[in-house]
Structure formats: C-alpha cells, structure tokens
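A.B. asks: Following are the structures in question.
Bear in mind these aren't lab numbers, they're just calculated from the coordinates by the rules spelled out. Only a predicted model underlies this, so the values are computations on that prediction, with no experimental measurement involved. Cβ atoms are built from the backbone, for glycine too; each structure is taken alone.
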Structure 1
Amino acid sequence: MSVLGTRFAGTRSVLVELSDLDSVLALGAILEASPLPGQCDLLTAASTILIKADSWANARSIAAAIPALELGTAAPDTGSLVSIDVHYDGEDLEEVVRLTGLSPEAVINAHTSQQWRAAFGGFAPGFAYLHRENQLLQVPRRDTPRKAVPAGAVALAGDYSAIYPRISPGGWQLIGHTDAVLWDLQRENPALIRPQDRVQFTASRASLTLSTPAAPQAAPVSVAPGSPSLEILDPGLQSLIQDLGRPGLGNLGVSAAGAADTSSARAANRLVGNSPSAALIENLLGSMTLRAIGDAVLAVSGANAELLITPVDTDDFHEERVAPMNTPFALLDGETLVLSPTGGGLRSYLAVRGGFDVAPVLGSCSTDSMSGIGPAPLAAGTLLGINPIHGAHVVGNPEPSTLPRPAADGCHILRIAPGPREDWFGGAGLEQLTGQTWVVSAESNRVGVRLALTDGAEPLERIRTGELASEGVAVGALQVPPSGLPVLFLADHPVTGGYPVIAGLIAEDVPAAAQLVPGTRIRFELVDPLTHHPLAPLTARTEGNPA
C-alpha cells in the first residue's frame, strides 16, 4: 500500500493518487483524525483523495507532506456497524443472476453474508459506495442508465453496492429495496451511512413499501411582530438566501454551495457592517422588488441594477429616489425597493445591516440548488427577518464595482492552473484550450458554466482511451465530458466527477466566472499559481503538477 503521487487541482486542492482502496481508507482515516495545516475538506474515492486547502501555500505544504505519512492500514472495525433490511425484489435481480451464474437465493445470500465497507460518498447526499469483501457479486453497470431510480433502491455495480437516497438517474443493477432513510436533516448525523462505516444487509421477510422521502423542506420563516423585516414582493427570475457555504461535508455528498460570487457577497456585507459570513440575497440578473417593514440599511453589489426607492407617500416631500450601487443606503419603514437590470454581470447581492434571520442547515444558511439543502428559493410574500444589531456594525464607504472587466477585444480572461488530469489531453490539448475563444452557454447555472464553441473553435479531444474512475472535484474545475466542451464548476457542483479535469481556475477568478452572462466570450490563460505570471502550455504540463 502506498501513495503513488500527488497532483494539484486548481490552486487550493491536492489530488492524492493511491495504490488501492485500502490505502485510500488508511490515509482518509489519518487525515480525518489529524488534519494537516490548512486542510478544509476531504473527498475520498476508489483510488484517490482530494484534499481541499485554504490557500496555495498550504496546498503546496500538504502535497509535500503526504508522501512522508505512514499509512498503515485502516482498522477493520473503524466506524459504526449499520444494519439494513432489504426486500430482494429488484428489477435487475434476474440479470444479476445471469451475469454471476448464481441462483437468486445465492445472490441474496452473497449480498447478506458479507459486511460492506463504506469507502466513500458522493453523487448525492447520503449516497455511499459500499465496497465488497469478495467478488461473487461483481457485475457491470447497465448498458442504458435509468432516468429515475426510486429512493431506497439497493443496487450493485463493479466492486460496490449502494442505496439510492432519493429519486435520481442511475445505471446500477437494482436487486432490491429498503425503507431505511439514508439522509435525514432532522438527525444529528443526517447520513445514515458515513465513510468507514460497515453495512450488514439482512433479507427482510416483512413486507416493505418502497417510499419516496419527502423533499427537504426549509425551516419556516418566523418573524416576531414588530421586528424589522423585508417582504419579498417579486423575487424576479431567482432569488436565493446565501452565505459563504458549508464546507467540510464533501464525503457525505454535500457540496459547499454558498454565494457563487464570493467577492460581491463579501463586499455587500462589508458595506453594511456585517461579518463576511452573514446571510444575504443572491438575485439573478438584478431583478427584484421588496418592501421594508421597519427601517433598514441595505447595500447591493455585483450585477449592475438601478435601485429605485418608492416612499409610502407620493406628495412633494416624498419623491422617488435612486440609491447607488456598492454604497450603503437607508430603506425606511414602508418604502419599496425595485431592482431593475442595467447590464453588466449576472448575479446581484443584497445585504441588510444585521444580516437576515434565517435558520442554518448543516451550519449554513446557503441554498444548494442541486441537492435542495437549505432555505427554499424566495417567493412573493416571503418575510425575511433582520437580526438585531449587537455591537457597532459600522457601515462602510462606497466601493468600486466587483464585476470583472473584459479585455480590449471584449473577451473575458480567466486564469487557470493545469491539472489534475491534463495528461488526458496532452500539451496540444492545453494549447487548444488556451488558444481559442469559448462562449458561455445559456444552459449555465449555479452548478457550472457550460461552454460552447465560437466560429472556428473545435472541441477538446482526449489522447487516452477508457474511462476515469470518479474522483473528487473542486470549485473552478474545468471538467471535459466526451463532447469535448468544458464545464466550469461553480458553487453547487457535484462533489465527485467521472470526467477528466484539464485545468482549474485560480481561486481569485472563480467569482468573476460566476458573473459571466450567456453569450460572453472567454479566453483561458495558463499562469503560475504562486505569481500568476503567464506560462506556456508545455511549461505548465511539466512543472504544474508534482509526481
């Protein structure tokens, strides 16, 4: 068992390649028990561990420290023993019988007579990859994935078994179902099965009913009578509560989420005297209407918008007025604020002095659009309470816009560092990535910026065959599916991915990517992660990732 090597993923993550799953489990146990300086999150996979750090300096230190660690072996009784009752009536049970050459009874016996180790999470909150003790049930995925696998379905694929925690697409072989709830935010530990746990399946003789767990529900907003609040009259295209996210839960399949443009979110909170992590509103395209109940101090940063305030009375002493962007302003009791887009940027951030009084979920008030964790999207009639002011909360002075500026030719330049899987495309692939112009697709969202081709541009081509085993991915990763059109991951991206990541944005440019509207032209520039000086693709390929 050993560490085969380390690769940088962007400028704040390290991908550790290991010889086998036992090494993954052993290193994961070490890093969980004794985190390295700057370590923020771990994402274990079949043969890799992605370690997220808080800075480039700490990412480099982590990469240097990993090879010196004594892995040993993970204790066989690490984690908890979880018993799962299963009704073996899956649609693919007959196919598994055919593939294995076993009888139905022997398939069930093979599944229940061994303990399965939860090697890693991912795919969805509560989904755990359970590794086998023997190879009796090693079967391939289905040729054609299902568009909807029921929640509670028990399945097999390759070396693993798993339980689908919610309705989702999937290509695993279904052998049964369980009523066990894999993910429940009402539990102290929402995930029933966590990495390193052991699972014992039991054939149930009772009649189980395949049920669909209720979708995660946001905690009801409760505003005390007389307390200051903001009433949403029109949320526009999309308005979400966000903060700086919930990092550290990647092994449970939970994305960090949080504000897509952290620079603008921090600026809005700074302007009204809040801490950087205070809850605020992320609004798509600067289009929203709200009314103050009680006096409040607000600020709006990010995508440009006209901020029109309508007073309660419309006589000569109470005229409409326009508030400035990137500047704190007062919204008095009963006044209405209308945001109207004026061009430039995709997401506006509205902060209120004191921050919004929203119940946190897993330590954060952010809305995760992919998993449904966190507050529900804002709707007309929603009342958002405002936290009372404790301490000074001194408002700030006007600040420059946080929006990225294009180059002279109208293209936006995004700086990238190579890897971790640039070797799937070679030097020519990196040159093509940086040498042609890309355009932001209208299919982009908080999960990622989907890129399309401009005239004369061509898709990226792999120089390696086969498929990459799923592994952890970081925000800012440029993942390349078989189409050859990169997807740039944003705040709500999945924690693992099975397509190679050719490069990753430097951390400082991720907020800029979140503000690019569909149709924006992009060029990528390879840079040194430390100095941000430009690099030639060949230099980046040979020096960017340590062995």
Structure 2
Amino acid sequence: MATSIMTPAGLPLGARPGPRLDHSIHPAGRWVFLAVLVAGLAYAGISITIDTQQVGEQLATGVFLFLGLALLIALGFEFVNGFHDTANAVATVIYTHAMPAPLAVVWSGAWNFIGVMVSTGAVAYSIVTLLPVELILHVGSGAGFAMIFALLLAAVIWNLATWYVGLPNSSSHALIGSILGVGLANQLLAGGGAASGVDWGQAYKVLRGLLLAPVIGGIGAFVLLLVMRRLFREPKLYQEPAAGAPPPRGIRALLIFTCTAVSFAHGSNDGQKGMGLIMLILIGCAPTAYALNRTVPDSATPAFVQLAQRSTAAFERQAAGTAPASADAARQVLTGALQTREVDRPAVYGALGTLSRDLSGRIAGYGALSRVPAAATPNLRNDMYLVLDATKLVGTDKGAKARFTSADMTTIKDYSGKLEQGTRFIPTWVKVTVALALGLGTMVGWRRIVVTVGEKIGTTHLTYGMGAAAELTAAATILLADRYALPVSTTHVLSSGVAGASVANGAGLQARTIRNMALAWVLTLPIAMAMAGGLYALLLAGVRAAGA
C-alpha cells in the first residue's frame, strides 16, 4: 500500500501550510453576537419612533411594518456585503498567520464599523443620483417602493449566489447593476420617452471607477512589491511562511496595519451605499421626519435666503425673458432638463430663477427647516432636490461656465452646498445600524471567500510581502475613491492586488480562478440589471393591480 511522504511539519509533501479555518465559536460569542444584532434593530426602531414623534408624524401600523421590512432588506444587503467583501481584507493576515481567523474577522468587523461611522455620505448620494428622477421625487409612491425592493433583492440574490460558490464578486457592482436595471425598466415600461431611465453620464463616471480600480489595484501591488524587493531585502518577506508560525514582530505589525486600513476603507466606502437607499426608504415612509434636515440651525436660514436670492438674480440674467409663469411650470421644465441632462438653455435658467425665488420666499416665511409644516415638507424637499441637481449640472456644464461670471459660478456652487445640507444628510442612528450590519456581517460566512483569495489566485502560498503590497494598494485606492465620492469594489481591488503581487513575486496565477473572477466581473452587471428590471416590472404590476 502506498504511503504519502510527510514534511517535518507533518504535512503531505507539496501541501501548503494553510491556516486553521475551523475554529469553534465560544457559546458566549454567539450570545454577544445575537445581543448586538437585536440591540441594533431595537435602536433603529426606537430612533424612528422618536424622530417621527418629535415632528408630530404618526405612522400607521401598516406603514411602520412596511418600513421595518424595507429596512431589514437594506440592512440585509449590508450584512451580506460584510461577509462577502470584507473576507478579502482578512485573507492576507489569516494566510500569513499574522492573526488567527476568529480574531482577524472580529478586528476587521470593528474597523469596518469605525469606517462607516466617520464616512461623509458623499458616496451614498452618488449612488442615489443614478436612479430615475421621477422615482426619487415620488419615492413614497408604489412605483418608488417597487424600485427600492427590486434593486435591493436583486443585489442580495446575486451576492449570495457568488458567495455560495466562493467567488470574489463586488457588492458595489451588483448594486449599481441593479440600479441601472431599474432605470432601464422604468423607461421601457413608460414607452421610452415619458420617463427617465439611466443617467448615462453619471453611470459612466461610476462604471469608470469600477473598471479602473482593479487595474490600479493589480498594477499598483505589482509595482509596490517590486519596489519593496529593492528596498527591503529581508528574504522572509518573500518566502512562504513556516507552517503555523507567526511572522516576525515588525512584519506582523505591518500586515495587521494593512488589514486594518482595508477594513476601515471598506467601511467608509461600501457602508455608504446602504445609507443612501435607507434614506430613500425613510423619505418615502416618513417624509416629515426625514425629507428635510431639521437639524440645520435656525441661524443658517438668513445665509441660505441670501444665497438663493443672489443665485436667482444670476439665473434670471441668463433667462432672456423666458422665466416660467408659475412654480408648477418651472418644476416641469427642470424635471425634463434632469431627464435629458441638458441645462444650458435660457428656459432652464428661467425655471431655476422662478423656483429658487419661490423656495427662498417659503423658507424665509417658515424661518427655518425645522419649522416646515408636515403638509409642506414633501413638496419643499422635491423642489430643493430639483434645484440642487440642476445647479450641480450647471456647475459642470461647459456652456454654462462660459455664460456665467466666475462670481456667479461661486454663488451658485455655494447655493448648491446649502441645498445639499438641507436635503442630503445621514442621521446618526442610520450610520450606527449600517455599521453594525456591515461589522457583524464581517464575522460570519467569510471562509469561502478567504479560501479563494488565500489559495486559489496565485500558484504559491501568500507571502508577507504579497499580502502587505496588495492591502496597502487596496486601502489607498479605496480611500482615494472616497475623496472623489466614487463607489469602488473592495473585492476587485484587493483580489487584483493579490494577483499583481503574485506575479511580481515570481509566481504564476491559477487560470481557472482568474477566468472565473473575470467572468463574474463581466456577468454581474447584465445579470443584476436583468434581475432588478424583471423584479421591478413584477412588483410594479402588483402595485398597480392593488391600486396603490
């Protein structure tokens, strides 16, 4: 009978000294996990109750239950995102024995939580702007809720499917594909011209980030490891770790730092995607409490009114006497301009002037956003949204820049910032619950993706230098994307970084894994678009059949 040849470490010859991934969880840990999960959900429910009571908004039982279901699905997306994407951050420290697996996932989850909490919310609203404008304006309608459920369910289904087969896939990719699918379905169902579909300009900006980020990750890690080999000639950095032995203290500190950086960056970027969708759900179900930022101090109102008046004057100078006769007419003009993304026309400037004048008058009359009556809140928010998005387009349009003076453009930019402050905000409790969902998700279900990143990308075992180069590049890329409010894929950035570092270290790549990852990258958009579009059509038909 044949016997296998064993290494001194007790492993079959040629076997990799892989880490232990089968640690049992202490019963107390399960109870703590469950307690934190329940506490987070209770905190969300209590916060909604307090927020609505403070503004005198009473939610019917059915609306409250519907809101709870929608929030559970949105938080479920972030939970799945946690164990799907963050497994990439811990794979390097686990496979270099820098941290044992249970400690690594808890550590990563904690830093994901911190990343979410310090995020600005800019990425959240860059995702939201991809949605059709009329669905955002009427998010509380049946069509608006069909949109939200369709895109969330499609993204979660695809994430779970790719996780089940252990394939590193991007949650960002899946969510953006779902949004694009809903946009296209919205336009097709309306006959093509009666409704807006995909804002291809914004979509191009977002997709460009998703495309360039993994390229930067792969090339960056490749170059960084080559530089490291020049500057740091310690052989242990580039050799397979000894079986079960932790790395030297300095190298271990570096690997833990890079894991921390990627976890923090992932939280600061990916956590925001759920925030934007949760805010849409809240605006639809409880507009009085969440459609406007009622925490803006009363003292900010005079400055807002002054900026609105100065911007109104600037718009009216370019309107060539084409200002609409009423605010309703101005809304129609601006809605059409946002659907076509064409703002450099006198009629649009006239509409901006008319609606801005109306806005400044109403807000000056109320005295502050905190004093806006419940009945007036949805209309005021929609008008502020229309003017905000139109002024942002004016600020980037070449023709508009040629028309307005630099002083006018500065005024319009400042005015846009005030509108954004009043309508695009993230309550603290939303950040906390998303951070908990992402952090807790990191601590479960991570093994499948960890094994793929640690064992199935390169043909050799992950070395200390490879892990550090891949994670440093990934963290820098994601944080840079945060700076420009671009959603990127932690999965694609880090896995391509591992591939680049493997090549730089003189190792090959496992063709099957690379092929499958590339296939997932290519298929995610069309599959997510098809699922979300189909779900939106089905849900919308159900809503209309029910008369909602």
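A.B. asks: Work out which structure the value 13.6, 41 belongs to, where Rg and Dmax of the Cα atoms in Å, for residues 334-413 alone was derived from one of 1, 2.
C.D. replies: Details: 1: 16.9, 48; 2: 13.6, 41.
Considering all the candidates, the number was obtained from 2.
A.B. asks: Ranked by relative contact order in percent (Cα under 8 Å, 6 or more apart), which of 1, 2 sits at the highest value? Don't skip to the end; give the middle numbers.
C.D. replies: Working: 1: 15; 2: 32.
Going through 1, 2 one by one, relative contact order in percent (Cα under 8 Å, 6 or more apart) peaks for structure 2.
A.B. asks: If distance in nm of label points 7 Å out along Cα→Cβ at positions 30 and 374 computes to 4.5, which of 1, 2 did it come from?
C.D. replies: Of the structures listed, the value fits 2.
A.B. asks: Consider the structures 1, 2: one of them gives -24500 for helix-only ellipticity at 222 nm (-39500 (n - 2.57) for each DSSP H run of 4 or more, over all residues; to 500) as calculated from the coordinates. Say which.
C.D. replies: Values: 1: -3500; 2: -24500.
Attributed to the structure labelled 2.
A.B. asks: Here's something else I'd like to know. As an exercise: mean count of other Cβ atoms within 10 Å over residues 174-181, calculated from one structure in 1, 2, equals 28.6. Which structure is it? Could you put the intermediate results ahead of the total?
C.D. replies: Numbers: 1: 21.9; 2: 28.6.
Checking each candidate, the match is 2.
A.B. asks: Comparing structures 1, 2 by mean count of other Cβ atoms within 10 Å over residues 246-253, which one has the largest value?
C.D. replies: Numbers: 1: 22.0; 2: 14.8.
For this comparison of mean count of other Cβ atoms within 10 Å over residues 246-253, the top structure is 1.
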